[in-house]
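Down below are the structures I want you to see.
Derivation of every value follows stated rules applied to the coordinates shown; laboratory data play no part. Everything quoted here is computed from the prediction, not taken from an experiment. Cβ atoms are built from the backbone, for glycine too; each structure is taken alone.
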Structure I
Amino acid sequence: MRLTELLEPELRALVEQLPFTDLTAELVHRSRGLARQPPEPSVAVERTDHVVRGEPELVVRVNRPRGATGPLPCLYWMHGGGYVGASVDLDDPFFEALCPALGIVSVSVDYRTAPETPYPGPLEDCYAGLRWVFEHDAELGVDGDRVGVGGVSAGGGLAAALALLARDRGEVAIAFQLLDCPMLDDRQITPSSQLDGLPVWTRESNTFGWRSYLGDLHGRDDVPYTAAAARADDLSGLPPAFVSVGGVDGFVDEDVDYALRLNRAAVPTELHVYPGLCHGYRMAPRCEAVQRAFRDRDEWLARAIRSR
């Protein structure tokens, strides 16, 4: 059976129409030459870009509900892209809806990507942006006691690693972590990660992403757990977590295992596995199962904010 046959009908139709291919260095190089389209102006949020540091330049994008007053909770966000692509522009529509609906500020970090910048560069970018948020919380109108991290795919992997790094360094206190189909394990040793014909993000693309991100570390036994969070032995002391993944995603096994280990480490954790959904299921927002995933995510986030 082809794995696409397991998808929800709306998602299967879309996946079969789009020309998904294995990611290669040539494709990444071509994408670097594409001009980034400036985001459309938003009427729902006030959007500003800030330079966190100058060399190398690091920019964060802040979305705040238009007209909101007082310090608000903050979701600090890492975009997806397999550690090798995309930018903060990718999630502008997401935050235009989410920030006003939940009354939160979002801060998206435009971290450098591999293979030009391998680990630990992207993670240190994310950490620098996070520290900047805490240092400028009053200026941003952010409640420093309610700053959480989140991301999708590689962004989810960075969010998990960032939670571990923040715990270890002890300089900032993260309130929660939202991990949406996170890319956590470079070893690709789980049954789901080894499947042939995975929709959207194939086994071969996953190998390319990890090899690009880890550089000379790829394939070694001493990969740091802040590079691949699934390698962490000690998950204690981490903030409450939300982990979600599609049942037809190569990451499903590693994500479920990570959520269970968080739970065993006494970290309050909510886990959702959605049958019929593959990696990148947000591309089919009208699909009923995708809408259910969105509701679960937003309801958990609202609870995480209220509990602080």
Structure II
Amino acid sequence: MENNLQPITLEKALDLFLDSLKGKNRSDLTLTAYRTDVEQFISYLHENNIAINSPADIERVDINEYLTFLSQRDLTGVSRARKLSAIREYFRFLEGSEYIDRSPAEHIDSPKREKNGRVFLHSDEYTKMLSLAGANPRDYAILQVFLQTGVRVSELAGLQLNDINLNPTNPTIKVSGKGRVEREIELEKKGIQAIKNYLSVRPHGLSNTVFLNYLGEPLSGRGIRKLVVKYRTNAGITKKASCHSLRHTFATFKAEHGVSPFQLQQWLGHANLNTTQIYVHLGKQNAKKIMEQTSIE
């Protein structure tokens, strides 16, 4: 196949690649992840091979050397595999658009992914974190929402005021998950009270985002992660527990109390039931009743 287009810079190719993803309605988080991973690869090429000026100049050896470089910097196999996946998509787009004849990432094996155990917190650990956050209604509400609903950090950061329904007959929060698929999660008493307490002191501003920083602006996912790390550290927890660990804590607790995989799949927003099966054994339960009866203490 002959190239029908003029050579372009690596950066311009990245812009076109990201535009194509926007056209496919990929999420902002996905766009950011691809941009970051490909930009890091481009920076590496500029610093280590001055002969590379366009995507057509890149060879398979350049990608393999980059993966070796990442390994030497102690990046996990999971992280290296993710970066290679982004690079593959970048070149797949360029090949399909005829900017290059063939993708140099073709037939490069993905780094082996480590089998990491799912980190979750025990009662004494998350109780200590909640106790430390008790004087801060926002932080306490964030921890409770994580523990009582199992949402992802991106879902919590994107939570809007009109996503919260505190109607006593059916209190819920609505979150936008992976692929922008919306789902509702039932709220129980501790989550409801924590949200109410925060909303009563939440600063008024132009943003409809629920959780705000000290400037009255939406609290970012990074800010939420730093918050969780702070309380984990102050609680003396040495395991590398993260926001996702609070999600695992929710799922593990529910599973241990007999929640069906179908119900847990709905709460967690898993596209595949096999993902949920890690946590639970089969059994049908009433969603609202279970959410209340298995409230984390």
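If log10 I(q)/I(0) by the Debye sum over Cα atoms at q = 0.27 Å⁻¹, for residues 103-182 alone comes out at -1.47 when worked out from the coordinates, which of I, II was used? List each step's numbers first, then the result.
Working: I: -1.47; II: -1.27.
Label of the originating structure: I.
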Structure from which 0.65 was derived, FRET efficiency 1/(1 + (r/R0)^6) of positions 7 and 167 (r between Cβ atoms, R0 = 41 Å, to 0.05), options I, II: I
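When you work out volume of the Cα convex hull per residue in Å³ for each of the structures I, II, which one comes out largest?
Details: I: 129; II: 165.
Comparing I, II, the top value of volume of the Cα convex hull per residue in Å³ belongs to II.
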Structure responsible for -11000, with helix-only ellipticity at 222 nm (-39500 (n - 2.57) for each DSSP H run of 4 or more, over all residues; to 500) calculated and labels I, II on offer: I
Top of I, II by FRET efficiency 1/(1 + (r/R0)^6) of positions 15 and 119 (r between Cβ atoms, R0 = 30 Å, to 0.05), largest first: I
